[in-house]
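Down below are the structures I want you to see.
Nothing in this text is a laboratory measurement; each read-out follows from the coordinates by a stated rule. The model shown is predicted, which means the values in this text are computed figures rather than measured ones. Cβ atoms are built from the backbone, for glycine too; each structure is taken alone.
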Structure P
Amino acid sequence: MSLQRLLLLATALIPRLCTADMTSGSWFHRTDVEIIRQHDENSWELDTRYLGGPDFHKLLIDMESEITDDRLEDLDMDIFYARPFGRYGLWKGGINYRYRPAADIRLGAGLEYLLPYFIHTDLVFYQSDDHAETTLEVERKFMLTNRWGLLLKFETLWSSNEVEAQELSEGWNSLEQRTSFFYQPNAQLRVFIEYRVERLWDDRKEMARDEGEHTSEEGFFLGAKIMF
C-alpha cells in the first residue's frame, strides 16, 4: 500500500474523531510517560502513550523510542483511532511509523483487553508493502503491599515472510520477558528496576548465528513512569 493511500486513510480518521458527539459524555484523557535507562550503557528509552477523547471515540498515540550516545536509534509510533467496547476492551486502528531498522509506514489494527485475573493483553496486526507483522503483549501486575509491587510482561513478534531490511525472518522472531519490581507512592508516579531477557526464535535465531550475533540478550534497567 502506497504512502499516499495511508495518508488518505489518516485524514479520514481524524474528522471522525473531531466530529464525535461530545455531549454524550465527558472528555477523557490519560498520558503515560516512561523514562528508562540501561544501568551499564549510555542508552535511554522514552515510551509515551496518550489516549484521549469522548466516551466512544478516542485518539491513541503510542510511541517507543531509544537514544544511545545522544543518537536516535529506534522509533516506533502508532497513531490510531480507538473505540472502547464492554468494560475492558478497546478496538484500535490507523497508521504506524517505524524509523529503524529501516523506515516504514504501515497500516495497523488491534485489540486491547483485560482478561480475568487482571491480565492485560495487546494484540496488533500491521500490514506493509512487502509483509505483515503481528505483535502480542501480555502483562500482569501484582501489588505486594499498598505501594510495592511486581510486574510481569511478555512480548512476541511474528512476520509473514523474511524482510532483510527490517531484520525479520518468516514466522516467530523473538520473545522478550520483563520482570519489574516497583514502588508507587501515588497514582501519578512509579519508579522501578527491571530485568529483561530477549531470545530470538527459529529462522531469526539461525540468521543471527550465521552473522555472528548474539541469539539472546539480558540486562537490568532503571526507570520511572509518570501518569497524568
Structure Q
Amino acid sequence: MIYSWTEVWKLRTELYKFFGNCLLEPTSEAATTPLNGGLWGSFPLEPANRQMESGLEQLRKCTADLKNMLQNEARQEVLAEYTSLFLGPGRPKAPPWESVYRTEEQLLFSRTTYEVRKILADNGLEIAEKNHQPEDHMGIELLALAMMSENLLVVQDLAEQKTRIAQQAAFIDEHLLSWIPELYRDAKQNGSVGYYGGLIELIWGVLIWDRELLHEFLTQD
C-alpha cells in the first residue's frame, strides 16, 4: 500500500498515541482491546525490520495464549506484568524512564527529564502533573511524538515541514532509540506473560522504520 505524506503523518500520530497510552494507562481501552489479538493480526504496517517482525510474532503468540483464559483473568495477568515491570513494589523490573538508563546516578527527574521537558515546551506541549510523572517516561515521549506528528498536518510550507521533521528525527535518535533496547531487554527478561516485551520490541521496530522514513522525506527534492 502506498501512502501520501499526509496519510503517513496521520498514521504515525495514531500509532504513537496508541503505544503511548498502552504504556501509561494499562487499564485503558487502548491498552486492553488488543488482548483479543485482532489488532496484531491486522497491524497497519508490514514488518520492515527484525524488531517489528519479532514483536508482532510475540504479541500474536501471547494473545493466543491469553485467549485460553477468561477475559477478566487475562486482563489481570497483563496488569500484573505491567505492575511488576513498570511500577514495583520496590524498584520496577523495567523502569520506563530514560534517566534510569542514561544517567550514571539512575535517578528520576534528572538531566534527560529536563531535556525532554524543554523539547515539549518548544513544541507548545506540556504534560499535566509534570512533577508527578517524569517527562522522560517512554509513554510520554511517544505521546509527544504523536503530537509533533499531528502538528505537521497544518504546516504547508516544505521548508518548515523539513525543519520539524528534522527535529522529530533527532528526538527519536536522542530520546527514544537511545534507550529502548535496554528497556526491551529488561521487559523481556522479567515479564510474566510476555505481552509488554512484545509490545516494546514492536515499538522499537516502528521507531527504526519511522526514522528511516523521516530521513527519506528530508532527502527529497
Structure R
Amino acid sequence: MDGTATEQLSMTAAELSFLLASGDRPGQVPRLLGLTDADRTDAVLSAGVGSLLLRHLAAPVDGATSRLDLSPAVAAVAQGLHRPRGFVQLGLTAEDHADGALLLDAERIRMLVAARAYRCYDITPLPQGADVRDALLAVADKFLHRHRPAVATFAASSAADFERGVQPPRATLSSSADGKWLVVTGDGTQTKADDFDTAAAVLRDELAKMIPVEVPSS
C-alpha cells in the first residue's frame, strides 16, 4: 500500500482497533468504521495484537517488550487510519440488503474499506494517480445491478469538516426494477437515464465537485 500496491487485505475489527489505539487521536475514523467504545477495551486490543502476530502481519521488535514491527501493508493501513485528509462514505441499500464502503484518503495512502461478516473488513489499496471515482462507482455498480431496485448514497467530507460536524454534500444513484436509473445531486437536481454508463457519467461530474480528493480532469 505504498501507492503502487493493489493487493486486497482482510483485517478484523480487533486488529483495526489495535492500530487505531496505537497511533495519534483516532478522530472520527472508529465511528465511520462502526467501531465503538467496546472495541477499545484491553481484551479487544490484546486480541488484535495476538491476531496480527499469528497471521505474521506483525512481529515483536528484538529487545523491546511492547513494540511491534508491522508488515508494510499493515503499516500503510495504520497510516491511512491515523492521518486521513478526507472521506467518502458509500451507503448501499435495497429492500432486503445493505452494504457500503468507506474511502480514506491520507495523501500517499488511499484505501477502500468495506465491512464484512463476523466483524471483518476488506481493505483495498488504490494506486497513486488512480481516479477514486472508478473504485467507488465499481462498488455501486455491482450492488445496484444485483439488488434492484436499490440506492447508492455518496457523502464526502474533509477530515477537518467532519470533525467540526459540517454536513457533508451528498448525491445518490438509484436503479429501478424496470432498468431505469436516476441521479439526484446535492441541490436536488434529478437526472434520469436509460443505462448505468449514462447515469455514472453524470455522477462522476458531481463527485468531482464533492469529494476532497484530487481526481483527474474529465
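Numbers at a glance
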| item | result |
| --- | --- |
| Mean projected area of the Cα convex hull in nm², for residues 62-101 alone from the coordinates reads 4.9; which among P, Q, R | R |
| If helix-only ellipticity at 222 nm (-39500 (n - 2.57) for each DSSP H run of 4 or more, over all residues; to 500) is computed and equals -3500, the structure in P, Q, R | P |
| Origin of the derived value 0.9 (distance in nm of label points 7 Å out along Cα→Cβ at positions 86 and 158; candidates P, Q, R) | R |
| If relative contact order in percent (Cα under 8 Å, 6 or more apart) is computed and equals 19, the structure in P, Q, R | R |
